[in-house]
Structure 1
Amino acid sequence: MRSKIKKIFQLTAMVFTVIIMMQLLLGNELNNVILCEYMVSALLAAMLKHIFFTGLMFDSSVWSQLLYLFIVWLIVITCNFLFHWDMSRTSIYTSPFLVTIIYLVLRLFNYQLEKTEVKKMNELLKRKRENK
């Protein structure tokens, strides 16, 4: 249970960081309220990923990944109305591209993290075999 919570918060931190970086690159103003709202939306996306994909997300079919991206886009639209972000129609229609970019960046980061974890697990298995 602890490792699941840790992975959710790890993914939330990555999503939040990428969202903030994208907002800064786009020149948008950030304040404490907006940061908290972005944190909530990042946490929702991370929890959805953990519920939607039990194993590695990237081993899933393309359709399930596209469905996940669509649901994340719906979360963005919902947060727009819930938090009164006042996104224009253009922003709403271009947000799937930003969601996809964030997804690809996170996929790269997640791949690197999983690669590191697999390497550590292989080293532990190797030590156990040598100790026997």
Structure 2
Amino acid sequence: DPELWDFAFHNKVLLATPTNLVAIARTVAQVWRQDTIAREAVEIGKAGAELYDRLAVAAEHMKRVGGGLETAVNNYNKFVGSFERNVLSAGRRLSEKGIEIGKREIEEVPKVEATPRYNNEDAALIEDRQQKG
């Protein structure tokens, strides 16, 4: 009866025979699985975007730390040069003139030659700056 089908459809009822009930149940189960997969894919996408943002922040921090290390090394090396020129040389002159000095020798202060490691893109920018003077 066509009216029965219309009535069932309007009331959100699916009329099924034993024969097609299994096929309908399998179809519904497959739709639910696909819906779950789609929701999980959205969650994975959001997690990936969040991870990417966190990596970008970490890279900014790392770049700042590397720049700070480079600045610290450069300033240390400038200090060593100034110390050798202005302080150690005066101490050596005292020793050379026979003035009694302490029991300890003044040790050489080594320069630091280590430089921070940069990613390829930053390394290329730094190299360009160094070549340009």
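Here, each number is a calculation from the coordinates, and none is a lab measurement. Keep in mind it's a predicted model, so treat the numbers as computed, not measured. Cβ atoms are built from the backbone, for glycine too; each structure is taken alone.
For the reader, a short list of remarks on this structure follows.
- Here volume of the Cα convex hull per residue in Å³, for residues 14-77 alone was derived from just one of the structures 1, 2, and that gives 47; the source is 2.
- Origin of the derived value 13.0, 36 (Rg and Dmax of the Cα atoms in Å, for residues 46-93 alone; candidates 1, 2): 1
- Which entry (1, 2) yields the derived value -25000 for helix-only ellipticity at 222 nm (-39500 (n - 2.57) for each DSSP H run of 4 or more, over all residues; to 500): 2
- Test item: semi-axes √(5λ) of the Cα gyration tensor in Å calculated as 83, 15, 10, pick one of 1, 2: 2
- Distance in nm of label points 7 Å out along Cα→Cβ at positions 6 and 86 derived as 10.1 - corresponding label from 1, 2: 2
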